[in-house]
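Any read-out appearing in this document is the output of simple, stated calculations on the displayed coordinates, not a laboratory observation. Fair warning: this is a prediction, and the values are worked out from it, not measured in the lab. Cβ atoms are built from the backbone, for glycine too; each structure is taken alone.
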Structure P
Amino acid sequence: MPGRRVPVNGRHIYVEESGQGQDWVVFEAGAGCGRTFWDPVLPLLAGTARLVAYDRAGRALSGRISGRLGIDDMAADLTAMTEAVVPGEFVLVAHSMGGLVARRAAEHLGPRLRGLLLVDALPETSPVYDTWDQTTKKVDRVLAVMQRLSQFAPLAWLFSGNLRRAFSADTYKTILAEDLTPAGTAQTRKEMRAVAAAIPRFRTQPPQPPKCPTIVLSAAHAARGRERQHAAIREHQRRYAAGLPDGRHEDVASGHLIPAEQPHLVADRTRRLLGRGA
């Protein structure tokens, strides 16, 4: 679908708008992903609301940027983008790392934020973050190898089997061309480092709890050998939801890529936050 580049904070981000109706929904992807991550969900909501999906600065069609953006910078871009594109209230749907961005942005969105759907987003209280610096270094070494290999399309195809199986052929083709490239992988490395840099502050100065209705979805399917760690993550997601003024937690029969594995459920919970579902 056609999109447009929107100026935010001295840079530009690429935004695609679809759907129809008086309500609005904005989507924030996780690390390593852009607007195409929401492809399985968007058609299910096209007749319900106006939908906004975008690529963060430095990713995919937003083009490269110099330097590295922190989580607060990404939140400022999200806020500025919604001010430029969305005329009133909206529901914000965020996955994984996007949950950190969305929660920080929520502090500045005020009454414009009608509802918040956090899709397998990890709260900073989770013990997984206790060793996140070491985890980031290990992941970065893997991504550095992938960055070199991703210039060869057949190799990028080989190491992205999880995405190939999760998304349609058309969406996967776009992800392969935009996100699984040397530039895309380099940006993913920056985003992973941004999370590591943000966690200490999130722990000492956590974002204010969103005042809007909030639904927290947890992936119930753990990778083999990570069942205990996964159980701890789900417990902290549950505690986060319980501590909100209007929060609700729900386990989902899915792995981490809930929007791809359970798009109908994500669409249904979005409708609930819009006040258009049971």
Structure Q
Amino acid sequence: MSRWFVAGAAGMLGQDLCAVLEAAGHTVTRADLPGLDILDPAQCVAQVAGHDVVVNSAAYTAVDAAEGDEARAFAVNAVGAANLARAAHGAGAAMVHLSTDYVVAGDGHEPYPADAPVAPATAYGRTKAAGEWAVRAECPRSWVVRTAWLYGARGRNFPATMQRLAGERERLTVIADQVGQPTWTVDLAEGLVRIVDAGAPFGIWHATGAGECSWFDLARAVLEELGLDPERVSPISSEEFPLPAPRPAYSVLSHDMWEAAGLAPLPHWREALHRAAPSVLGA
């Protein structure tokens, strides 16, 4: 079994990934603030030593706040990622680096392939794109894994927010003109382990729930899982709910690399939500 080092282990994905790894018999070192500051290169080198796989799930993810604090977002998402990648390479370890659909333009109409041009429209997206470049430059034995619309049992997320709002309001209004791929953190964690254990090709990977939907569709599905009337949800446009950072209108990611590597991609988002409901929604 392999020795894994997980940076960002206290996060929503990090906690599920550590649980999946331990259940599979891997040895896991959990790292996060304050014990690990990825902005300190010496800490990264010291703590990564002796591991086979380094995972970077630590990130600055406040999309709107990044518009006014891009320097801080860049420090965490690019410089911190580079520090971990350099340490991993020096230790002879492979690396898994989590990235985002925000690195693509988000104005397409077909799923984005892994080799699609990087064209981020937000500060957050720019810093994550820089992190991708840094990881691939510093640690050639790396999988840069883009994901999107994450939700899980141990963090703030859209399904849980919809559940809370449904208990507070009779009517909900949700954006219907942004399309993406809801992704359960447990499914993503299991997918990451499949990629590494299979010795899949290094490079850019997309790991999101199969299919696609809007936030409006997802909100209705959440109410269905709660046994509530989905007709309580009404659609609105992005223009009716402006935010500091523009959201991608269509950021669906292709999963072609999974089939090419002979691996099963992540399950369909709707089926995943049903399986996730007991832990995420208590339903």
Test item: Kirkwood radius over Cα pairs in Å, for residues 46-93 alone calculated as 12.3, pick one of P, Q: P
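Identify the structure, out of P, Q, from whose coordinates Kirkwood radius over Cα pairs in Å, for residues 62-125 alone was calculated to give 12.4.
Working: P: 12.4; Q: 13.4.
Derived from the structure labelled P.
From P, Q, which structure was volume of the Cα convex hull per residue in Å³, for residues 158-245 alone = 165 calculated on? Don't skip to the answer; put the middle values down first.
Working: P: 165; Q: 125.
That value comes from structure P.
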statement: When P, Q are compared on mean count of other Cβ atoms within 10 Å over residues 30-37, the highest value belongs to P
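Of the structures labelled P, Q, which one yields -14000 when helix-only ellipticity at 222 nm (-39500 (n - 2.57) for each DSSP H run of 4 or more, over all residues; to 500) is computed from its coordinates? Walk me through the numbers on the way to the answer.
Details: P: -14000; Q: -11000.
Derived from the structure labelled P.
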statement: Value 18.9 of mean count of other Cβ atoms within 10 Å over residues 110-117 was derived from the coordinates of, among P, Q, structure P
